[in-house]
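Trainee: Given below, in the form of structure tokens, are the structures.
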Structure P
Amino acid sequence: MTFYGGGFIQGSAYFTIPPSAYPILNVSSDSNIVFIYPNYRVNAFGLLAGKEVDADPHSDTNAGLLDQRAVIAWANKYAAQFGGDPDDVSIWGQSAGAGSVVAQVIADQDYAPGTLGSGARFSKALASSPFWDKTYNATAPEAQWNYDTLVNRTGCAGADDTLACLKGADVQAIRDASLFIAGSHQYNTSSFTWAPVVDGKFIPQPLSLAAAQGRVNGEQAFGMYNTHEGENFIPGLSNSTFDAWLTGFLPGLSKCELDAVRRNYPEAGTSETIPSYNSTTIRAGLIFRDVVLACPAYWMAGAAPRGSWLGEYSISPAKHASDTYWASSRPFLNMMFVYTLY
């Protein structure tokens, strides 16, 4: 099963030629893999949080992720009728699709509103460049800003019940407001804004804590990130604008903690696969990569109880999604499934 990327802003499982998940289809077409490519809700439709949503018994803060959970449960129930093994479901994704994999790995398996998603289980998790943006609490100021802005831009600000008003709002008005929210921080603080939230229900705690405690789903995991992929998300920066970007990108850190980030990511330095750099873009890119992509891959994979694999793709240009070119190679994918899934 594969979840599509798109920064949790956009994406779909719409079938095109070639299909957006063509590397996996290449393998599944002549092997014993049963391939499932589901849709799930994104942006305001799938990831709206805030105190109003969190407090409403008829609403869910991570609705798009619950869509995914329901599909996993569907696979558990019906895979055998398609020649699959319901006890050996694997989930895979790239970018926000991989972030979705992370979410399912740390999700509370017992939480399921109504009957959707009840009993969902998988054995293997693969995350290629998992886009795990800053995951705030469901009622944190950052999540509440999304809600309040959506309310204001859809004409619901004066309603007695703003959540009820949103549920009846024009779909296009929600789309337009959602894209405004997504773009509001993309080119200044490198945030796509829409992201999973820690709601104490479906996602009970942050990834770092779940990994440290070994409270994860699945048995085996594979994580991958690319050397220069953080640079894809960095606005044009100079030494004089770096500090403003850093404080905006990591708003929850204290001055002392921000100083530690500057020391560990100096203006000129090295990394594990970069012999030397003297570029603000590379510096900021490494910070973004490690916070949003590399560390999530490391934590998610490392917490798997029955073995894990972590890889860094460093073939130039090694930007975000560079590795997917090689993933279209059938030998590469066969190797991945052999060594990671079986």
Structure Q
Amino acid sequence: MKAMLSLLCCCFVMVSLAQNKLDSLLPVRGFCIGAPNPERVNQFVKFINEELAPRKVNVLVLRVDYNYEFKTHPELRDTLPLTLEDVNKMVNACRKNGIKIIPQINLLGHQSWASKTNKLLSVYPQFDETPWVQMPAKYVWPNADKLYCKSYCPLQPEVHKVVFDVVDELCDAFGADGFHAGMDEVFYLGEEGCPRCGGRDKAELFAGEVRIIRDHLAIKNRRLWIWGDRFIDGKTTGIGEWEGSYNNTWRAIDMIPKDVMVCDWHYERADKTPVLFAMKGIDVVTCPWRKPDLAVIQTNDMVQFRQQSSKEMKPHFQGMMQTVWSDADAFLDGFYGNKTDEKNGANTPWNCFRTIYQKIDSM
């Protein structure tokens, strides 16, 4: 009996040491994906238990947007909303496996996609930054209106009351101590035709919106997570207008609170921009998508940044987060082999996910 207890204690110590080493290597080991449709929630819970947990994923960012049965603003419910029961199933699975779950609603930008106006502006058109830009019957890029995605006007006096109602309700439902606000690829901001923010400094507008969201979340001790592209000078770096900013919002990096978590995404090259955020005293995670070979380089970089940096900068290099730009349903079909991607071959988010966590496990 004593021998058995001694063996169990030894195993526990070894597991604890391995976990501590992993946490020191990469404190954040994340996975970001669109929320499942209600009928696939049970399958997604199975994926959490059988795939995320064994790989030691410890953060799940779930892009919910308006796919939830909001009580505060039922008019904003999308067509297939999750119920509180659905949410509880995912929350319980994550809690059991030591995974922090962070819900996302896209704020500021991404208020439309292609030819469709998303829920917030379709219900509250008065929030639109560019109401004179009509949604096309057939979307093409580039276009005369420079329309990528619509934005809401950050200075519209009623927008934050509505937005914060649903943000708070979603965070409460998920029992979350963090919230992801998106805020990537904001092309419409401070437009001349807007009577409120037209002509204002775009960097100040962007930083102001980050601050107001961050300050609201802080009331309930919740942390703001956002994408990092608008803080990168796209022209000077050559990174471009998608993974960086061409409209001068990049100067906002010096105007935001330092406790914001930045998710730095690069999908074509392993750009070394995490160093930029760490040098500004901001926590950062690197986010790959669908190129496994690139993701390995980015993972190695993140580990090297932590190992080769000063004691002041090291804590700001927080880790890795796999991103999936579909809902969970499409990803699960690919991951479990129910569909193939003949066009991209091995360059798929499910292969990238497997490769990243094989690499982390090998470390």
Structure R
Amino acid sequence: MNFKNKALELTENIKRYKHLLIYIKGSPDPDALAAAFALKLICEHFDIKATIDSPDPPSLPQNIKLIKDIHLPIHFKCIDEDIKKYDAYAVLDHQSVFVEGLTGIIPCAIHIDHHKKTEKKTPVDFEILMEDIGSTSAIIILIVKELGIPFDETQWKRAATALYYGIQTDTDNFQQATSLDLEALALITPHADKNFLKKVNHTPFPKEAMNFLNLALQNQVIYKEWLITGIGFIGEKYRDNIALLGDFLLKREDISTVVVFSLVKKDKGLTLDASFRTGDEALNLNRLIKELSKNGGARRYKGAFQVNLDFFVHAPDPNLLWETVHDTTIEALKKKIDDASTGGIGHLFKLAKRKITSFFK
């Protein structure tokens, strides 16, 4: 990736617009939030107005603290009727740029992401898709480096702190960080607020997550080194706990992959949300998830999908609905695990590698 050329190309595209909507798809995690804020600062340097919107509020205490303490200018609202006040929109840290109510109405100006590419293509003016980097925040930092913008020190401190935390969270505390992530990290570390990072990294495990963890352990199904568990109905404000549980449960030594799923209740809607975590380098997690649901995807070790179940929001027997969804999800996952386990030579190589490695432990 030639970041110098990409920086020039980004500048040329930004200058075509007067007001850009930076739209965060899915739950607003630190990587997406940080990248969005940095892009907003880039836009404002070139006298382009930029607004950050997210339809979903954060639920994890760490993410709430990031937004509140760093004063990230983000609006939590659905797409409204005055969408045409924007000239274009941008999507960061998400595989797809398609947004109901945006796509086809105003152009997509910018798409920057580090997940595996999606097969469906929507026209985009400027795009950076890199699978060989652990975070979107790192991509933005390397672009900023080439732009050489003399940001206000206070503003840049806020952005650097968010970007540092964005890299940290999306690379599993730097365990999955690539050389590009580390290069970006070195550029912003001197500017980041060390006190804030220390506080946010010591945020206790949420009380609600402990209750969900008990449910997850009670309901767990172990199948071929996979741990699959459903935690029932949860409110939308707790949905980030699904991924948090996946991270925690993957620490078990006898488990290669974890799936945590739940029925998430929204205002007048309902979705099946599933979060995947794996330590299996040979597993094509993105392909597996895409075969389960088109509204989902993954990078190397993490993934998720959602299935809209609004039609069942008024089901007369919620317990029966959950039982049906639970059993169907378990069986669908087992079938995909079986399919992945019969991957021919690649699977045999994986087993042989694991066996040989065990001799040296």
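Coordinate-derived values only; no laboratory data. Bear in mind the structure is a predicted one, so any value in this text is a computation, not a measurement. Cβ atoms are built from the backbone, for glycine too; each structure is taken alone.
Trainee: Who wins on distance in nm of label points 7 Å out along Cα→Cβ at positions 89 and 217 among P, Q, R, i.e. which is largest? If you can, show how the numbers build up before the last one.
Mentor: Details: P: 0.8; Q: 2.7; R: 4.2.
With respect to distance in nm of label points 7 Å out along Cα→Cβ at positions 89 and 217, the highest-scoring structure among P, Q, R is R.
Trainee: Taking relative contact order in percent (Cα under 8 Å, 6 or more apart) for each of P, Q, R, which is largest?
Mentor: Comparing P, Q, R, the top value of relative contact order in percent (Cα under 8 Å, 6 or more apart) belongs to P.
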